[in-house]
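The next part holds the structures, each set out as structure tokens.
Read-outs throughout are calculated quantities, based only on the coordinates presented, and are distinct from any laboratory measurement. Fair warning: this is a prediction, and the values are worked out from it, not measured in the lab. Cβ atoms are built from the backbone, for glycine too; each structure is taken alone.
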Structure I
Amino acid sequence: MPMPTSATACADRNELGQFLRSRREAIRPEAIGLPAGGRRRTPGLRRDEVAELADISIDWYTRLEQGRPVSPSRQTVDAIAGALQLDTIETAHLYALSGIALPRNMTDEAVPPTVQRMIDRLAQPAYVTNRLGDVLHWNPAAEILFGFGDIPDTERNIYIGMFLRPASRKLFGASWEAEARRMLAEFRPIHDINAADPRFAKLAARLQAESAPFAKWWRQHDIKAGGAGQKTLHPPGGNKTKYEYVALQVIENPALKTIIYYAV
């Protein structure tokens, strides 16, 4: 991946400052218990009010809004998000503009209830994963096909399942190698983009240490975009079946994907 240039870094800082200013100006002072009167050159809160609410210095906050080369800590970003009353998506955007990896519990684990209900009502196998490949929710049809309920929470990951669980080789049969290589090639760019997240480094290190095929193919740096395709599976106690699958991003939580299988 190309390293960011000084011009790119400057643009990112300017975007951060513009985002902070737009959210500061969108808050009505009376909505958070501050007097609405008095002289205000711009709508919304003043910089000193945001700094006080976030318990940081006005000089530090001003530097951020002005796009000056400062590096806020995770605690500072959380404090500013709280002061500006940012929702989950806005807070995730603030993290991205600040160059800080998202906390695990911010967007990776929260499957919207509407998505859970939709999946539960499907007759086709369907499940939800986060960026790391952890399986967060699945329906009864997916349980029959993949047996997610029998896997410990810490091991319920599609890459761990594919490369470290013997049952996967039985499920995919002769197509296991092709499918495993495809999944690794899809994981590689996701891993590289999220290199600041220690979970990705830990998962890649474990798979390289415990799976010889993964270690071999990892060194080849194959990259592939995911989305849709076909798989031939050998379900436990069932007949060999060809499935068409599609992966859909969850709009309410872009860190999540819903994968749905249809028998061909």
Structure II
Amino acid sequence: MSVIYQPTGMAREYSPYALNLYIGCSHRCRYCYAPHTLQRAEGDYFGKPAPRKDVLKYLERDLQKNIYHEQILLSFIGDVYCDNADNSQTTRAALELLSAYHAPVAVLSKGGKKMLRDLDVFKTFEDRITVGTTLTFLDEAKSRAWEPYASPPEERLEVLRILHENGIRTFASFEPTIEPRESLRLIERTLAENSVDHYKIGKINHYKDADKWQNWRKYLLDCLALLRPAGKEVYYKYCLRCLAPDVPLTDAEKNPDEYIVRA
């Protein structure tokens, strides 16, 4: 059994490889696609997930059999720093294995300060790791309404600052974008604090009438107006680009692998 896999579709825009350590999540985000993808009732998915059975054994087997030159994302199903059954000890052990085998890694989490428990392990990767968080709302009440048990926005922003100050490459995922003005305020904040190295910009998907909610073309243009002058690395996801096909973008802004970490 292989636990490192190659994602497809929209997930492939995030990473060439991925690793899911837990199946389930405690954050209970309203927009979560995982219960539908896994064909599970929300009551069966949202909770305090346990690690996948023997996941570390199979991970080491994968690492012994294959050399990974392109990043492995933790994770698409669940959050490796949510309120899980083993206090994210499986996450730490997996990171230690990945570092020992010199694999490049991306970590995406809304776990806030829980991520900092493994700052020492992040540092062992040197330039083979990027650590990021999803940013949706600067308004804490709105964040709590949509992501009730994820870390609050100020905590996520603080963690990005701490990671960046410790020499860890950082990224921010603006997918989903639910209210463009909130996302733009967050972009402005991270630019002012110089806490993010790479931005991934998308929109809300897998949610009723999502494409009708906002003027997505204007949102793309507003993001370009903020991020291009700042000289930041940015990838605009296809779900957003396809709603504004007349907006010219650079090859790098359309290439999902332009800024991934590599071994």
Q | If helix-only ellipticity at 222 nm (-39500 (n - 2.57) for each DSSP H run of 4 or more, over all residues; to 500) is computed and equals -10000, the structure in I, II | A | II
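Given that distance in nm of label points 7 Å out along Cα→Cβ at positions 222 and 246, derived from a single structure, equals 2.0, which label among I, II identifies that structure?
On the way: I: 2.6; II: 2.0.
The read-out comes from structure II.
With distance in nm of label points 7 Å out along Cα→Cβ at positions 134 and 174 derived from the coordinates and found to be 3.8, which of I, II does the value describe? Please report the intermediate quantities before stating the final value.
On the way: I: 3.8; II: 1.7.
Structure I accounts for this read-out.
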Q | Value 75, 41, 28, calculated as Cα extents along the principal axes in Å, assigned to which of I, II | A | I
Q. For which of I, II does distance in nm of label points 7 Å out along Cα→Cβ at positions 14 and 150, calculated from the coordinates, equal 1.0?
A. II
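Can you say which of I, II returns 5.2 when distance in nm of label points 7 Å out along Cα→Cβ at positions 46 and 158 is computed? Could the numbers behind the result be given before it?
Details: I: 5.2; II: 2.5.
Attributed to the structure labelled I.
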